1. 1, 2, 3: which one has mean count of other Cβ atoms within 10 Å over residues 49-56, as calculated, at 11.0?
2. Who wins on mean projected area of the Cα convex hull in nm² among 1, 2, 3, i.e. which is largest?
3. For which of the structures 1, 2, 3 does the calculation of helix-only ellipticity at 222 nm (-39500 (n - 2.57) for each DSSP H run of 4 or more, over all residues; to 500) return -16000?
4. Taking volume of the Cα convex hull per residue in Å³, for residues 73-176 alone as the quantity of interest, name the structure among 1, 2, 3 where it is greatest.
Structure 1
Amino acid sequence: MVSVRINGEDAPIKSDGLGKVTDLIELIKSVIDPDHMITGILIDGRELEDGDWVAALSGFQTSIVEVDTGLPSDYVATRLANAGSIVKACYYEFRESRKLFQEGKSAEGNKMLLEGVNALQAFFEWYGTLMDLLSEADREEFSIESYVRELTTVCKTICQQQLYQSWWALGETIEKELEPRLDQLESHCRTFGVLPQVAQG
């Protein structure tokens with residue numbers, strides 16, 4: 001039978017009759033503190049791989065499943081500590097595309113611009129998923145709405161310039177409008193990883 005530990009403590013969870021790993025996870029969810037969520041799962045000390053989620057539980061009969069739980073706000077705060085670094089990576093992709101446009105290399109610039117746009121979109125989706133875990137009040141603490149609005153406006157301008165193949169103007173817009181806003185967003189996101197209670201006196 002699979003052994004389950006929740007936050008380091010042995011949990012009396014019976015896995016008999018369960019078909020898949022996902023069934024066990026659902027059972028674990030039903031017994032943890034309702035105010036908490038699962039923040040980490042290990043099987044025999046390793047992270048679950050994609051195939052593990054749908055695997056038959058019978059293949060893990062001697063395994064130890066370790067589950068960590070925590071408050072959604074703590075989980076989100078931990079994840080958002082990386083937000084500044086992610087935005088910085090997006091910034092570099094846009095900066096590289098701008099340099100290519102300014103060098104007259106529009107094909108390469110467009111390719112790098114697409115990578116920057118996709119990375120930024122993925123960041124916003126990731127951020128939105130995390131915000132869905134929080135209460136309305138907690139979301140205020142991590143709000144980036146004003147930055148998103150400004151970036152969206154700039155991106156519409158860039159799309160227009162791309163449509164009309166105004167490559168020099170596009171490079172200027174990235175440099176003068178997009179890069180500074182991404183820089184501001186990065187600085188704002190870096191405050192997510194700062195815990196005021198541990199400030200040095």
Structure 2
Amino acid sequence: MQLVLIGPPGAGKGTIAARLAARFGLVHLSTGDLLREASAAGTPLGEKTKAYVDAGRLVPQEILGEVVAERVRGERAFVLDGYPRTVEQAEFLAALPAVGIAGALYVAVPEGEIVRRLAARVVCASCGAVGETAVENAACPKCGGTAWEPRPDDRPETVAERYAVYMQDTAPVIDYYRDRGLLVEIDGKGDREEVWARVEAAVAALAGDDDNG
């Protein structure tokens with residue numbers, strides 16, 4: 001089963017993708033991780049990717065597409081987190097050999113909920129791990145540090161701008177998968193376990209359809 005995961009910043013896509021991978025035996029493919037892996041690989045493609053990553057520049061569409069194509073080659077079961085973000089990328093993915101997306105999971109969360117969630121996030125000043133204000137005085141699970149600070153890009157006005165850009169860029173992708181009967185819209189409101197229960201049920205239904213051919 002091959003899935004793509006779509007959702008605005010703060011929808012919890014990374015956590016959801018990791019849980020899907022564990023629950024359904026999928027490979028979690030995050031575009032951020034793919035770019036870092038490619039940069040470290042030392043291949044010609046990796047060297048091209050590294051030049052952009054090291055400079056903090058946006059990786060061009062054609063290079064990102066090559067990285068994704070190389071990584072999904074031979075993977076029969078994966079959840080792709082962070083790609084596609086444009087219709088052009090969705091069409092590129094659909095054209096790859098042996099790729100047959102079973103469902104595009106769209107975790108829909110309203111703007112007000114996203115602003116609330118992201119305003120509650122803090123990061124470890126030592127290692128950058130993300131936490132919540134509820135654990136502000138607790139030790140970081142990654143490095144043991146206890147110094148937490150707000151994320152600069154999680155201010156309400158910044159979040160609102162990011163949400164608007166996301167919806168502008170991604171709405172056509174949502175329509176692309178809806179038009180092909182592949183969109184699975186999931187209510188992303190509520191706590192993590194409530195959202196996860198909806199996601200798990202939706203993917204279990206897809207897995208059943210997949211097993212039945």
Structure 3
Amino acid sequence: MNHSNADRTLAFAGILQALHLVQQIATGKPHDLDAFQSSLNSILLIDAPSVVDVYGNVSGVNAGLRLIQAQLISGQQKPDLELSRYLIVLLHLERKLSKRADLLDALSEGIKRAQDQAGHFAINHPNLLSSLAELYTNTVSTLKPRIMVNGDPDRLTDTGVANQIRALLLAAMRSAVLWRQCGGTRLGLLVGRRKLTETATALLKDNIKLH
């Protein structure tokens with residue numbers, strides 16, 4: 001299947017959005033509940049008919065699209081270096097994950113179980129967050145290097161907060177896998193920054209044809 005710049009941009013926005021939510025929750029900053037739910041729901045939508053459907057609609061990754069602008073456009077607003085560091089490690093881990101059939105199988109089975117749970121619990125219910133966090137711990141977190149999350153030490157030792165962070169890191173990985181499936185590459189990211197930001201801007205303005 002051929003994927004458009006819009007597909008790659010939406011998936012990349014999904015990565016940044018989930019990672020930014022990790023930052024906010026780790027430090028106790030207010031976060032967008034709609035973005036939080038959209039990112040978590042994307043984990044379960046493995047059979048969505050299109051990339052945009054993975055996030056519900058374009059507005060599901062509006063926060064991520066704005067982050068593309070902030071991170072990649074040279075201007076007065078300097079990129080968030082911590083977010084960039086998380087991104088680099090995540091993309092490195094995605095390449096390692098892609099070569100581990102055992103972990104991919106475990107992820108698939110775990111997501112199916114979470115889908116069943118989602119029939120009984122909201123996506124942000126502690127039970128479902130715990131399942132997603134455990135799935136991340138048993139799969140992605142076994143790879144090296146781990147993503148070392150900075151934040152408030154008291155918050156990071158709280159089980160509920162830790163589960164939210166791990167679930168969001170799983171969501172970030174889901175978007176990273178999707179981005180790669182759409183033709184995204186690290187080299188393409190370096191040389192295609194302008195196109196990515198232009199597409200993000202167009203998506204935010206709802207001026208681009210998705211299908």
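1. Values: 1: 11.0; 2: 14.0; 3: 18.1.
The correct label is 1.
2. Max of mean projected area of the Cα convex hull in nm²: 1.
3. Checking each candidate, the match is 2.
4. Comparing 1, 2, 3, the top value of volume of the Cα convex hull per residue in Å³, for residues 73-176 alone belongs to 2.
Any read-out appearing in this document is the output of simple, stated calculations on the displayed coordinates, not a laboratory observation. Computed from a predicted model, the values in this text were never measured in an experiment. Cβ atoms are built from the backbone, for glycine too; each structure is taken alone.
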